[in-house]
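In C-alpha cells below, several structures.
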Structure I
Amino acid sequence: MASPFDGLKPELIWRHFEALTRIPRCSHNEAAAARHVVQWAEKLGFLASQDKVGNVVVRVPASPGKEGAPAVVLQGHLDMVGEKDSSSPHDFAKDPIRVLREGDYLTADGTTLGSDNGIGLAAAMAVAEDPDAVHGPLELLFTVAEEVGLDGAQGLEPGSVTGKIMLNLDSEEDGAVYVGCAGGADTVIDLPVERARKEGKPLEIVVGGLKGGHSGLDINTGRGNAIKVLAHLLDRLRRSAELGLVSLAGGDKHNAIPREASAVIVTDAAGQKTLEQLVPTYRDELAAMYGKTDPGVTIAVKDAAGADLPLTPAARDRFIDLILGLPHGVLAMSQAVEGLVETSTNLAVVRLEATGAHLHASTRSSVMPALAAAQDEIFAVARLASGDPRAEGSYPGWQPDMDSPLLKRAIDVYTRVRGAAPEIKAIHAGLECGIIGEKFGGMDMLSFGPQIENPHSPSEQIRIDTVDFFYRFLKELLNAQAA
C-alpha cells in the first residue's frame, strides 16, 4: 500500500514529519517525542539537553566559515492537540496518526493531524542536517505543553538559549510573516449544585456535527459552540415542560471551540412530547444560524441508562443561566490592525458531575487591559450564579516591532525567493514568542509557517505545496542571517 508521503518534496522535512506522526505526543505526553529528538541529535553529534519541565534544546554548529555569525533560535513545540470524531476508535495515548493524502492536502483519518506544530519541528530538524543549508550556530528550542497554556515556555530557565534572534515556526498561513500575537488567560468556574429525587424517563440529548476549530484562529468564523447550542435547547425545554437535568458534558480542550456536547435529563411523558416537537424546529433555526459555518450540525435524542438524581430546579436554572450568560466569540476588533480580532473568549469545557459543575473559559486579547476587563465580566457572571471563579494560565502578548532588523531582512529574502512581498500580520492566538521575549530580553523575533487549515479539529489539513516554499524561505533566511 502506498504511503501518503511517497514522492513529497522536500523529502527531508517530510521524512521528519512522518516520523513524528508515529509518536503519540498530546500535551503532557511528549516524553517519547522528546526522546526521539534527543536520540536524533546524539546520532548526528549535536549537543542536546532537556530541562526539568521537559523542554529540549539542541545546539547545532554553524556551517563551515559561518562560526562568527550570531546564533539563531529555531523554536516550536513538541505537543499536539488530540481531537477526534466521536466515532473514531483512535487512542491518542498509544496510536500513531493515520495520515491521508487528499489531493493537494495531507489530513488524518478522523483525528487531528499534528501538523501544528509537527511541521515546524520537522523543518528545524531538517535544516539542521541539510547539507545544502548554510547557517550560523543554531539552537533548536522545542517546548512542551504549549497547547495547554504555554506551560513549557513558562518553565524555561535562564540560559536555556543564548541566541537573540528567534524564528518561531508555529504559524499557519502561507504568504504571511507574523510579528505579534495575543496574550491570554483562562477562567475556571466551580459551581456547587444541589440534587433531589425526581421521577421521569431518562433521555440523552446529543449535539454534534459542528466544525469547532482553533479558539483563536477560528473564533471570528461564527462557528457554533456545541455547549451553547445545547444550553439554548435546554432553556426552551425548561420553560415549557418538566426538566430534570442530571449531567452535561461538552468540549475537551481550552483552545478548541467545542464541537460536541451531551446532556442526560429526566422528564415526564408530556416533557418528552414537548422535546420531540422542539428538536425539529430548533434544527431549522440552527440551519438558518449556522448553515454556512456548520452545515453538519445534528441533534439526537435517545434513551439513557438509569440516571442519577437530577438537579433541583433552582440549581438547574443557575447552571443553565450561567452557560447562557457567559460570553463566547469575538468581543472586539483591533483598532490598530484592520481585520484582526483584538479580544475574544471561548467557552471551552463544561462538566456537570455528581458533586458540582465545572466550566472553563479561555480569553485572548492583544490589549492587556481589554483582556483583564473581559475576564472581570466572566467573573461577574459566575458570581451572579453563585459560582466560584478563578484565573489560571495567563501569558503575555507579543508586541510588534516594525523597525526590527530581522523583519527587514525577512521581507527582502521573501520577496527575492517568491517574487512578492509577504503580508505582515499579528495573530489572534498565543505564540510562545510573548513569553520567550519576556524571559529573554532583547529578542528579535518572527513567526511563519506553511498553510495549515482547521487546526485543533479532526478537519486539520496541511497544503502540501506550501511546505516547499516554507522550507526554502527558512533556508534562505538563515543563509542571509549568516552572511
Structure II
Amino acid sequence: MVGRHARRWLLGVAIATALAEGLAGAPGGAGAAVTEGERRWIVGARAFEDGLYDIAWLELGRFVELMPADPRRGDATFLRGKSAYVLGRYAEALSEFQTAETYPLRVTTPGEPIFWQAETLFRLKRLDEARDKYTLFLRGYPQSIYAPDALYAGGLAELDLGRSDEAMASFARLLRDYPKSERAAPATYSLARELVRLKRWTDAFPLLASFPSRYPGSSYTGEVRYLLGLAQLETGRTAEGLRTLEQYIVSDPQSDVIPSARFLVAETQVKAGRPQAALDQYQTLVRTAPPGHPLVPQALYQIGDLSVRVGRPADAEAAWTRIRRDFPQDPYAGPAGVRLATLYVKRRQLDAAMQIAQAVAEERGGERLTALLLLGESALQARRTDEAAQAYRAVVAEAPGDSPDRFRGLAGVALAAEVQKDVPAAKEAYQQIVAGAGDPDLVRWAKGRLLALAAPGSTPPTDVAPRRQTTPPRDESPARQVPKPRSKPAPPVQSGSGS
C-alpha cells in the first residue's frame, strides 16, 4: 500500500498541478497579471502545502467567494476542510467535506471526502455516524490507500459503541488484508487487548507472544508485554508470566498499569509459597501507586494477612488500620475492621476490639453480623454481659432463619443468659441450636452445654462457640486491569493518514 511519504508526495503533486493549471488558465497565460481570485487560490493552496492551515482556511475561503463558478472550487473546499480538521475545528471541517463531495475534485483520491467525513465524525464523538461512513467508504473504495485507516478507526468506533465482535472483525480484516500497513501494530494490540478483556486467553496469547518480533520498536510494546504476562498466568505459564511481568515493571515504571502488574506478581508469589516476596511487591505498590488507586486498599489488606502469617501482627494492625482511616468507603474497609477486631480479641485488648467491632457494625455493610458477633464475644470476655447479650440478640433478629450466623448468635445469647443466671433462656437457645443448626461442631457444643446445665454447680465458659472467619471481597477487575484503548491521534493533514 502507499505509505505516508508517498501520500504526501501525491497530494503535493496534485496541488502543484492544480496551481500550474490555474496559472496557465489565467487570462493571458502564466505571464499575464494574476487576478485577485487567482492570487487567493495560489496563496491558499501553497499555505496548505506548507502547513499554514489558518492562512489556507482564510485564503481558500476568499477564493470560493470571489470565484464561485471556478472548477477548482471543490478542491478549495476540500483543502479548507482539511485545514479546519487539523486546526481542531471539526464541525467546520465536516461541513466543508460534505460540500466538497458534491463537486469534481482533482486533489483527492476516489472517495476521500467520505473518508474524511468519517474521521471528522469520529472526532465529534458522533460514533454511529462515523461507523456508517467508514463502512460506506470501505464498501465503495476497498482498494483505497485509506482502507487500513478506515478499518482501524472503524474498529475503534465499534469498541466505543460497545460492539466488541464487530470491532474485532474490523481489526482482524485489517491484519488479514493489510499486514504491512502502519495500522497493523495498533490493530494487533487493540484486537489482543479486547480478547484479554473478554478473557479469551488462548486467542489473545499468540497475538501477544508474536508482537515484539512482528512489530519491533512499536510504541505498544510495553502494554503488550503486560498483557502477555497476564495471558501467560491465565494459561498456566506461571514462571513465564511472572518473569514477563517483572521485566515489564523494570522497563516501564511510569506505566498506568504498573500497580496491576505488581499486584499480579504478588499474588503469584503467594501461590508459590513466597510470602516475603509477595509482601515486598504489595508494599512497593502501596508506596508508589498514584493517590487513590483502587488496588491500594486491596494490597493493604493482603499485607495485613501476610504479616499475620509471618508473625508480624504489628504490621498487620498498621495495614488494616490504614484502610479504615484512609479508605473508609472501600469494600475492604469492613473486612479490615473485622480482622482488626479479631486481632484485638486474640491479644485480649477487649476495649479496642469492642470499639472497632461496634464501628463496623454501625456501618451496616456486609460485615455487620460478623462484627456484632465479635462485639458480643469481646464484651462477654470483658464481663460486660448486657452489651454482649444486646449484640447477640441483634444477630439473632437480623440473620436469616437458617443462617449459621443466627445460630452463633443464639450461642452467644445462651452464654450471656448463663452468666445472668437465666437458665431457662439459656436452655431455650441451646435447644434451638440442637434442633436447627447445620454445623455439627456447634450442635455438639450446644448439647454439651445442655448437659452441663443439668449438672449442679455448672459454670459457663468464658469463650463463645467457634465463629466463622470472614471472607474479604475479591474484585479482580483492578488487578487484571486492561490498558485503556489509546485515543486516536490526529494525522498530519498533508499525508492524509487516518492515524
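Readers should treat all values here as calculations from the given coordinates under stated rules, not as data from a laboratory. Everything numeric here is computed off the predicted structure, so don't read it as measured data. Cβ atoms are built from the backbone, for glycine too; each structure is taken alone.
Given a value of 4.5 for distance in nm of label points 7 Å out along Cα→Cβ at positions 95 and 367, point me to the structure among I, II it was derived from. Answer by label: I.
To which of I, II does the computed value 13.1 (Kirkwood radius over Cα pairs in Å, for residues 199-270 alone) belong? Computed on structure I. Out of I, II, choose the structure whose coordinates give helix-only ellipticity at 222 nm (-39500 (n - 2.57) for each DSSP H run of 4 or more, over all residues; to 500) equal to -10000 when calculated. It must be structure I, since only it matches. Given 0.95 as the derived value for FRET efficiency 1/(1 + (r/R0)^6) of positions 383 and 455 (r between Cβ atoms, R0 = 41 Å, to 0.05), which of the supplied structures I, II does it correspond to? Label of the source structure: II.
Calculated for structures I, II, relative contact order in percent (Cα under 8 Å, 6 or more apart) is largest in I.
Among candidates I, II, the computation of Rg/Rh (Cα atoms, Kirkwood Rh) that gave 1.01 used structure I. Taking FRET efficiency 1/(1 + (r/R0)^6) of positions 255 and 423 (r between Cβ atoms, R0 = 35 Å, to 0.05) as the measure, the highest value among I, II is held by I.
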